[in-house]
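Please go over the structures that come below.
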Structure P
Amino acid sequence: MIYFDNAATSPVLPEILDSLKTLYKDYYANPSSIHKEGQKARNLIEKSRYGISQYIGCNADEIIFTSCATESNNLAIIGLAESYPEKNHIITTQIEHKSVLMPLKYLSSKGYKIDFVKVDKNGVIDLDHLKSLINSKTLLVCIIQGNNETGVLQDLESIGKICKEKEVLFFTDAVQSFCKEDIPLQYIDMFSISGHKINAPKSIGMLYKKEGIKLTPIIFGGGQERGLRSGTESPQLIHSLFIAVDYWNKNKDKLLNHLKYLHSSFEEKLTQNIQEIEIVSKDVKRLPNISNIIFPKIDAQSLIMALDTEGIAVSSGSACSSGTPTPSHVLKAYGYTDKQALSSIRFSFGIFNTDKEVEAAVEKITNIYKELRTFF
């Protein structure tokens, strides 16, 4: 199997797999218990929290562990709105992940006004339009850092400066970009991450919340995570997230250079073989591991299924909605037609992929595409 769907989820690091048996054996107690075994589990959580905070450059108290980025996004958006009811205006984009758009849709049903910043044909937001949308009732600006379907990166520093100037809060979904791109923390009030995008297990996520910002919890119970996320914490998953963050931090240059090489090699070789393809947003800054390509005059689902039979795993966009063959809302926002959006495939590379896999995949994609073209 050639796995080019790392933006959907990434393989777990061997170091984490090796550690999990010991972690579950030695840290089984409830970290809220006051006995020695419970406090042993609590200490592991807090050591992991501190370690991650050192990488981010924040205070450990500003980190909230969650089950996933979807939960983090819901907590950030709904939790903030419920804490500041005097402001009922939020600004976002049409290119956000559904886990941002759906909480905003919920708030809209409750009377909140949601405005969308324009993006150009490459998916870059219009900063002047953002400025014009902010008013005295604006609570929050939500703009993704690295798009999960196209890899396009937004200028968080410029956005953050506007937000600071206008005295509104700024939240970014950093799920795809975390550990791959710097986050200008001085301009960010909240950001979310998910462990399984950086080779940690699923079911562990995190929300960074700058000190002083109020959130109302959306999950109620025992008051864990400083009263913001009730539910018994998993020391094992939290420490696994720390291991992944530590691994990426210590090997960042090597890992990013590897991803950049695979990314550029893949696009160059595929373009040489199939001149009519279109690489989405190829002329703007993108994440080093995501390539969204439009294959004209074919149905992407047919190509995806054919590639799967040949042992190549790819997707048509966000894995959370890729089971439904509907046009990508992201590509539609870029100005692409339904037909073009339905002809796009996301290839996303991971740290365990190789150049040989790129060469083999390009050859198979080329042959299958040319064969499919005879049927469309």
Structure Q
Amino acid sequence: MKGVLLSGGTGTRLRPITHTGPKQLVPVANKPVLQYGIEDLKEAGITEIAIILGNKGRDEIQEYLGNGSRFGVDITYIVQGEPLGLAHAAGCARDFVGDDDFVMYLGDNILNQGIEDLVESFQAGDYGAGIALQHVENPTQFGIADVDDGGNVVQLIEKPDQPPTDLALIGVYVFSNEVFAAIEELEPSWRGELEITDAIQSLLDSGHQIDSHVVEGWWKDTGKPADILDANRLALDERPGSRDGEIEDGAEVSGHIDLADDAVIEDGAVVRGPISIASGSTVMGGAYVGPYTSIGPNTTIKNVHIENSVVIGDSEVTTNGKIVDSLVGRGATISSSEGLLPEGRRLTIGENSNLKL
């Protein structure tokens, strides 16, 4: 079985962060979102992986992932170009997949329990496809699956007014290579795209059984700043602390702290986990870094009170004030200006921004 990881989206909902970089490399708990998908595929025994690239962020993604060897996988790059739908992206991988089955995984998804059960369930039967599902509170906003008592899919409905179930497709699929014939017969939807739900429905209509697996634990689509912060909180709760860096005498540190080698928490700083601080970063005396914060590499934190936030890296945050629920782009500088300070600030700061607060 092979893996196909989709990385062609433009990330419009994550602007301004994605004005200067691909959304799939935005870090969650100091690990790019795309890397979580690679690790899930590897844990499921899939080491031949195609990365589907769009027109934006190709160079950055290829530079970060390389040939995949440092992740224990073999990566092939395929250029989709303009995003013309998930089924179009799958079709681009036809030569790579060959006669094999494959997992298609949306590159901005994070699952805390991986995909091994989904893959094993598909392999245990004779299916045209398998889909990962999760119970959601707002099924009218998702593609919804109606399933029988055996977990076989009866019907797929895109954003139904009256959903038959609350089981939403979450963006992880297993396919036999029969799906490529179904994709060839598709017509673009009203959105002008080839829809993967239409391809699966075509398999179902032609007599193929469609397996389903309800994902336990949390799942996040990291398409918006608030989603990144939610995923960061969830991932930090799962990550064990590893204090490889330096904690000076006089620093107050508690909770799960993931402190990378060559990172420093100085005398007089207060740090409350769960938190992740990447290599080359310093939390200086007078700073308070509160729970559910990730500080990216080569960043200086001074004077500020910051919590429940993601600082992507190569930044200086030295303002005298409080920053909460914020996403700070790479290379940003946040310093103080004169005047009264509000109780707290909520920010989404793009790359190389310079703010005085």
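All of the numbers you see were taken from the coordinates with simple rules; none came from a lab. This is a predicted model, so every value here is computed, not measured. Cβ atoms are built from the backbone, for glycine too; each structure is taken alone.
Comparison across structures P, Q (criterion: Rg/Rh (Cα atoms, Kirkwood Rh), for residues 71-110 alone) gives the highest value for Q. If distance in nm of label points 7 Å out along Cα→Cβ at positions 7 and 175 is calculated from each of P, Q, which structure is the one that comes out at 1.9? Computed on structure Q.
A value of 13 was derived for relative contact order in percent (Cα under 8 Å, 6 or more apart); which structure in P, Q was it taken from? Matching structure: Q. Tell me which of P, Q gives 7.6 when you compute mean projected area of the Cα convex hull in nm², for residues 159-238 alone. Going through each structure in turn, the value belongs to Q. Can you spot which of P, Q the value -5000 was calculated from, given it is helix-only ellipticity at 222 nm (-39500 (n - 2.57) for each DSSP H run of 4 or more, over all residues; to 500)? The value was obtained from structure Q. Here semi-axes √(5λ) of the Cα gyration tensor in Å, for residues 119-270 alone has been calculated and equals 27, 26, 12, so which of P, Q was it run on? Traced to structure P. Looking at distance in nm of label points 7 Å out along Cα→Cβ at positions 63 and 295 for structures P, Q, the greatest value goes to P.
Computing mean count of other Cβ atoms within 10 Å over residues 47-54 across structures P, Q gives 18.0 for structure P.
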